[in-house]
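Scrolling down, you'll hit the structures one after another.
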Structure I
């Protein structure tokens, strides 16, 4: 992301809240952008990138619910997690936030650790949704690169297993893309099942694209996982002819 945890836009008309929460964000490793009105927030998002938005409801120009609706209606910003941060703690306000498209609802004053944890959760989920393969839902290249970086940084041992389908282009040309997509889904499912059964909790399955997949696991389990994948695929593929 270019910064430790991401960039957060904080929208609140109170200079005190902006200062206090802004400091909480910086302490937690976020870059904080601070604005005091709804229109300033929308203008900022029009020119800059945010990984999440912390949004007050009672703003001096347009209310936070309307700001949230506009963010979620814009194809350039709809993916950004919006967390409503407000002193209103009644059920109607929370319902209004949900109906406006907000991803979360936190009452003031926020607990710094809870706030940081919620932000991490939403930013990670948003990144996964945007960077996952559209067909299989498995992590795509951006998340694969991030996983490699994390593992190299930790200096722990791991093993990469690469998988692709023999003669897949010929299969696609003969049976059509719909049947080809079904086979790719089959392959992804078999990889995940094998890792679930024989891998560790930290194992990773990624979809590079097309019929190309990869697995990160520990060296002592990679052979058993690979053998299970090839055996399961050979048993299942005749049904697709």
Structure II
């Protein structure tokens, strides 16, 4: 498998996350200090500082979780895809979606899921168990992966339709990738999008691709790669 990573963007966003983390802590601390000897004005400013500090901390969490952790989500996924042959190219932060696997049969959009506990589907994605505190701060919450699927597929199809004829646009498939070491996958037979543990990602993609009726023409693959800067 070929790997193309936008290291410049990753480094920039990691810096943003680290700075936001420091600023968030400073603003929260200032809010608490102002409340030591409260007056009506100090209390009002303190309340505002606490809200602002929480918002900044959430922004920091978003950037640090995706760009500051080691290994990053994209690195875990890339490690599990690396044994795919060179017909596949994994694009990381250099396409309209965060991660895009360009293959001979379709385009795959891996969507990382960091939720802990049991992940299952019952009319919507749900989870059992996990850390309440971590979920409260948005770090191990299942969230709404169907929204991520819709948003990512919309973005990549918009991009493809801009440069390719309608009949040339290859199939686009999303797959949820569970990355938390303490997560398990429950009942997902009715799920609209497949979900796998990270170590099952490569063989799952291979299995789906083997069932494909026809390959994407090489000239179309080459044009897509050129558009992505490959």
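Please treat every number below as a calculation from the coordinates, not as lab data. Computed from a prediction, not measured in an experiment: that's the story for all the values here. Cβ atoms are built from the backbone, for glycine too; each structure is taken alone.
Any idea which of I, II comes out highest on FRET efficiency 1/(1 + (r/R0)^6) of positions 28 and 212 (r between Cβ atoms, R0 = 30 Å, to 0.05)? Display every interim value, and only then the final one.
Values: I: 0.25; II: 0.05.
If we compare FRET efficiency 1/(1 + (r/R0)^6) of positions 28 and 212 (r between Cβ atoms, R0 = 30 Å, to 0.05) over I, II, the biggest value is for I.
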Kindly point out which one of I, II the value 39, 21, 15 was derived from, the read-out being semi-axes √(5λ) of the Cα gyration tensor in Å.
II
Please compute relative contact order in percent (Cα under 8 Å, 6 or more apart) for structures I, II and give me the label with the greatest value.
II
Winner on distance in nm of label points 7 Å out along Cα→Cβ at positions 36 and 76 once structures I, II are ranked, highest first
II
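Can you spot which of I, II the value 0.30 was calculated from, given it is FRET efficiency 1/(1 + (r/R0)^6) of positions 60 and 148 (r between Cβ atoms, R0 = 41 Å, to 0.05)?
Details: I: 0.30; II: 1.00.
So the calculation was done on I.
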